[in-house]
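What follows is calculated from the coordinates using simple rules that are stated; it is not laboratory data. Keep in mind the model is a prediction, meaning the values are calculated, not measured. Cβ atoms are built from the backbone, for glycine too; each structure is taken alone.
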Structure I
Amino acid sequence: MKRSLSKTSRFLSLILRHKPERVGLELDDGGWIEVSALLDALDAHGSPVSQQQLERVVEQNDKQRFTIRDGKIRANQGHSVSVELNLVPRAPPDQLFHGTASRSMAAILEHGLKPMRRQHVHLSWEIAVARNVGSRHGRPEVLVVDAARMAADGFRFFLSDNKVWLTDSVPSRYLRVYQDS
């Protein structure tokens, strides 16, 4: 049975970011797995994906969630399993954005942004992307992150291969609610 690229992408996200053991895999320290081992494991567990399907998912995913390099694949960010992405700290733009559901705003404004079950807080350099992320969880709200002040105060930022900004946390003092002009 063929599954859509979207469903395949979501399933690969589950395996490569959260539950590799579901198909009997173990990611290396950097989150990588041999493409052939991934395809064999998916097939053995009744979820076959062809090499061509996998390549299409990697190339056509609008969020560019995966990277294939030297015969291996990994998710670019968003892991709940411990991996070392070997990202180099980078100077962020002055402002970054975080999309969330409106029901989460009070807690975030009080306690700041935390990675929750992931390794990092995910931030966007585009308001539209942040709004889209927030809409997955209900009525979206966008927060503005004073990334320049955070960086000046010693917080580190990283830029993933798919252009998502990552940081360990964002204390509430660096947040404000985005207001449409």
Structure II
Amino acid sequence: MAAGLGGGSSDAAAALRALAQANGIAGDDLRLWAAARATGADVPVCLDPRARMMRGIGDVIGPALGFPPLPAVLVNPAVAAPTPQVFAGLGLARGEVLARAEANDIGADVFAALESGRNDLQPSAESIAPQIREALDLLKTGPGVRLARMSGSGATCFAIYRDRHTAARAARALQAERRGWWVRATYLR
């Protein structure tokens, strides 16, 4: 809950997929996607859970990125960043869109494209949970880190590593240093 990993949205998408399957509705049926949008802004991306660039409130999704599994470490500094509060911190009126430059398209160099992007929710999430900045600072300074960012509306952060062994070592080191934090080595797909 309030971790920025889309757990509730993923659960909702799984329920919608199960209902569609039970009723003979295809995964690309527009009614299924409309139901997903009506359920929550980022539920549609969870209907087809592959890595994608997202904009808006998670409702504008790009094509699947198609990169290989990336060794990563997920870190949650044992704080919550409630999504409504994080979005409220942007100071936008209902329906207003945050003005920003368009992100680059993902091409052959995944990391160049990812590095040029940003998470506009991070400053607001950090004001609610300053430990997010601490987690990111620790992730960014580790050996073998290629990229570190906050996930979704926070408070979970992630770092992508050059290989799985480096990611596993980093996870063990972070677990030892911050015993109360949730830390996991994994792959991002």
I, II: which one has helix-only ellipticity at 222 nm (-39500 (n - 2.57) for each DSSP H run of 4 or more, over all residues; to 500), as calculated, at -11500? II
Which of the displayed structures (I, II) returns the greatest value of FRET efficiency 1/(1 + (r/R0)^6) of positions 132 and 148 (r between Cβ atoms, R0 = 25 Å, to 0.05) on calculation? II
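From I, II, which structure was mean count of other Cβ atoms within 10 Å over residues 44-51 = 18.5 calculated on?
Values: I: 12.9; II: 18.5.
Computed on structure II.
Among I, II, considering only Rg/Rh (Cα atoms, Kirkwood Rh), which has the greatest calculated value?
On the way: I: 1.00; II: 0.97.
Max of Rg/Rh (Cα atoms, Kirkwood Rh): I.
To test your reading of the models, identify which of I, II gives 0.85 for FRET efficiency 1/(1 + (r/R0)^6) of positions 68 and 140 (r between Cβ atoms, R0 = 30 Å, to 0.05) when calculated.
Numbers: I: 0.45; II: 0.85.
Attributed to the structure labelled II.
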Assign the value 21, calculated as relative contact order in percent (Cα under 8 Å, 6 or more apart), to the correct structure from I, II. I
